[in-house]
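Bear in mind these aren't lab numbers, they're just calculated from the coordinates by the rules spelled out. This one's a predicted model, so the numbers in the text were calculated from it and none came from an experiment. Cβ atoms are built from the backbone, for glycine too; each structure is taken alone.
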Structure P
Amino acid sequence: MESRSPLKVVIIGAGIGGLMAACALRETGQDVDVYEQSQMANEKGAAIALQPNSTTLLRRYGFEPEKFGATTMENVSPKASPAQEMDADRVWFCSKMMMMDGASLDVMQEITDKVKEATLSEQRAQKCYFIHRVDLHSTLKKRATELGAVLHAGCEIKSVDEDANTITLADGTTVKADVIIGADGVHSRTRKVVFGESYQEHPSALSCFRFLIPTKSLREDPETRVFVEKPGSMMDLVGPDRRIILYPCSQGEYLNVLPIVPRQLAEAAGPKKENLLSAFSIFASPVQRMLEKTDEQSITMWPLFDMSALPIWAKNSVALLGDAAHPFTPFLAQGAASAMEDAVSLAVMLPLGTKTGQVPGRLQLYERCRKARVDRIQELSRVRGRDASGERGKPPTGNEIFSFAMYCKQHDEYVHSSKFLEAFDVPFIPAPPSPMSNP
């Protein structure tokens, strides 16, 4: 009987993409070690939106968003078709986001993702969720270790040698692997191994503040109640060259607030809260009142990074995933989703039984499978982020935004990668079902 020995996989970076890769590769039977520079003892972050293309993958590997604190985006209207009675097991699926003028709070557009009759199981598969990043990260970390992945915290990577297939830690320890995956984020050290200094991330014209506000304090104030009176709703408050994106998380306990401004405003000298209030002084009084409720200590400020599309993602037995390969602007909520898609695609391309000598070719297949989709989403996200100032080009119409969202959401990377692998006459060996998965 042919031996199906596991590959030794080293993952650099224990973010969402790295941990998802650890889970997916352990499910296939590969040996996985994850090296993370931080101590992973005090994870931070605000909320993220989980679109159907990411929740489909999470469920495939046994994760149910509702079980780790996700808030459902309200998107079901219980109304029957005019031509029929309402069936008990059917709903009308309708996902919306409100775009509102920041200065007046007048509704500019209600962008509807999709309207169709769907069974409850179909509707469930298309739900969007809002989740605290820490909750998702903790769930993935716990599951990765349960599956047998070994997490090494506090390990700074000094170098990666793609010829010898080794990584060297800051303490001088050298680790040899069959596969090295760079999931080390936008400032990736692994990327430099593949490209040197040729392709580097750069700050875009925009920066963002991030923080959470307890929904209770907003609900109790008549002036700010408008932002939380529709549980599960997402709002985009738009100004001429700035905006605020709002949505709930932690089962509705907090409102995630993402103000996006020209970079020079965010980086101005002075306290962050003072800069924040100044940047949105042109917005309506309820918006300013909401921002005043922010705790200065909870505000973080991040430049929004961008990068030209890389010509390749893999070299020999080293591959990149997530922000290391393709930083995204946040306007289509696809950063974490694409990192998870990368992770699952890698696991599909590297089933148990893959020979060490086959690894470079399989990593090239991974790149070919993923790159066109990711390059397109990068560009669509840039277009989605254009504002009324026109400085970065004409902003998209509601119909265009709808088409962008559908391209992102209506995708199952596990299925896509499996078919891609089979197209190259490579027998696909599915991973064993997860013990956490539903039958």
Structure Q
Amino acid sequence: MRLFSLTLRGWITPADAFLQFFANQENSFWLDRQHNRTDSFSVVGAGVPTGDLTLSSYQDQELPFSWRPGLVGLYEYEGQARFLSVDRAMVFDHKNRKVYLVGLFADENKFQDWCNAAFLRMGLIGGELAVYRHRNLLEGKVRSVKLRHDANRYKQMIKTAQQHIAAGDVYQICLTNQIEIEHNLDPLAVFLKLREKNPAPYAAFLKMGDTAVVCSSPEQFLSVSSSGEITTKPIKGTRPRDSDKDIDEANAKELQTNDKERAENLMIVDLMRNDLGRVAKIDSIRVPVLFEIESYATVHQLVSTVAADLADGESAFTAVAAAFPGGSMTGAPKSRAIEIINDLESGSRGVYSGAVGYFGFNGAADFGMTIRTLVFKGSIATIGIGGGITIDSDPAAELEETKLKAKALLAVINAPDPWA
């Protein structure tokens, strides 16, 4: 199979394209990278569910983006893989306002037939976004919300985790909670509103059978370039945004200089360095960015970057396996932290705190951490929230941080406060 591509002469938005081509398909995806600072190419398409996570060789061509046909999907926190086999898609260059049709075909004539069919449907695009978003959000509503762990239980979990830290079992641990929502909402309408109100660099919409994932993640889990460079950008440390500029800047500065937050972030940096060391060339691991502030619609985040080069014989698959689940969602040391998490949390995390993204036929991969995410299945949706716990953590403050992380998601669906 050969890779073919065609650049359109005009611009259409990913939202209009997804609504016209893929919204009604049972298995579809939208990797929304419009607000990604290093790779602002969004991809929309559809695929076939597959349990085969191997990729055969093919004939590539040079393109200005890293995405290639291959596998698109997610890993749940507990390790279950759910992927679509994708052989064609539409890629959107937000910076230069270009649209590419990209696909694997046996010959150029078959590729051109697909392009011609796409051109006919593009002529029908006009106003779908505004109509769809307005109609479907008005029709849906939240019926009830409930917490997996109430406020008192969550604070007790934090205290128990701190006992483990004091005993030397772990240095840091990420505890999470879950909000369960009964609703009749339309997941795609929720995503359209969420990406407008809370833009994020690793946003995604996945529809896989009876499950829809609405993700507005600020965090990169792991990327691997086609040349073998690995990058991970763990987040540890959160502060609220404020409409007052002086207060907002003070919140960001306090986060960047806070000893507890820096120590917690550094623990995860060291953990990720260790994980990448399993698949990286000797002496290639580096930390190009340490304790950087990234600001989003509702929060400031403390972010670091760890990079390395793949060793001979390793691949994007082995790199993801070595680092999964992401250290920022477990704690350190990872294996013992996971054991404690399993004891303290009263249910599985599922999609939350896993990873969503793609593996390409060219050897590249890019996954975001599945946080700031709603997972829809039937009339039930769930939101996972959590935070890193250290010996110095204040249980009341940690509880408030989980509320802050849920704020944007709850606001988008007009849900009541589950802690009230």
Structure R
Amino acid sequence: MAKQDPYIVGIDIGTSKVCAIIAEADAEGFIEVIGVGSAESKGVRKGAVVNLDATTQAVRHAVEEAESLSGLAVNAAFVGLGGANIKGYNSRGVVAISSRNREISEADKQRVIDQARAVSIPPDREIIEVLPQEYTVDDQDGIGDPVGMLGMRLSVDVHIVTSPITARQNVITSITRSGLLVLDTVLAPMAAAEATLSDDEKEFGVALIDIGGETTSLAIFHRGTIRHTAVFPLGGSHLTNDIAVGLRTPFPEAERIKREYGCAISNRAVDLQRGNGGLVEVPSVGGRAPRTLSREILCDILQPRAEEILSLVHNEIVRAGYERQLCSGVVLTGGGAMMDGMAEVTEQILDLPVRYGIPEGVGGLTERISAPAFATAVGLVLYGYRKKMSANRAPARQQAGALARAASRIKGWLGNFF
């Protein structure tokens, strides 16, 4: 992180909105959110930037709102990456340990990761993440960090995520045009996992489902690490469009109706707490008079699309071979997950327990961010803090390693005399 900017900034560029969060950490590692901003996203389609000017303006507005709330001016950020064109797959690398004492070093660890990422990808795509899953030293598998262990052969299983080259660059350009430096880009589902999943859930198996504006992301964790990712080109905006078409109402009104009255299960009890008998007033188009419909009709429109989205996710989980390994169930995040009944539909389709992913691990303006829609932005802040701490510890590790190597050389030199 830049020395002139001691604060941590996370920016989530979604199809529906851009969210910016400014946070600071004290000496004990407590992270406090001190600024939150959001803006309507008009330059993003299916998670990819399609209008640089509109996206830059949305980023600038969101950051300025967060700056105004925090009283700070920031200059760098950690940024989420998503989109329907994101693809993930697993790879494996193997190297021989050539040092005389067969002790595995940081260089060996990096060498085997480089070997695992040496895969063929189309020329218009780039690798944006190489996520180590586990290492194997000779025949001992399930190793989290092999450095310091002795062995003849080191292998690693990794999860590789690729994206169109232009997609990542367009995100970076929209950030830099808004006046900020991009410190790092992070796969959006991985960022959301930082803020919503516990270590126990990752260990026993969990599916994180992020329902965004025009995409739905899936990230499967098992035995403590990421195992599978996928992105589907359907999201909350498709539910809104179904309302607009089915009820013949303008899109903005359809979005409002979805937020206020939408329900993903048509046969559940209709609104009994708003004092309107479960009725919804629907504006018409072309100057026609508004109509009054039952909420049950609205839910009849929404349920098939909700089931379609979750069926795609279920089929992918089955295809990946994890349908019986998700002992911790499902965690729902994203703005699209907040619609009434979405958790129940998820439970029915996936036959797994479901909870909402409310961001955790931070304090401060929690009332502004305590919703699944902010999971990615909060996760970017947590990732940024962890990376900052790792960078601060790196010189100490390097110094310790240098001292150890010097001591080994001295020991060897003295051995020549005794």
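Here Rg and Dmax of the Cα atoms in Å, for residues 256-351 alone was derived from just one of the structures P, Q, R, and that gives 16.2, 54; the source is R.
I have 3.8 for distance in nm of label points 7 Å out along Cα→Cβ at positions 168 and 296, calculated from one of the structures P, Q, R. Which structure is it? Matching structure: Q.
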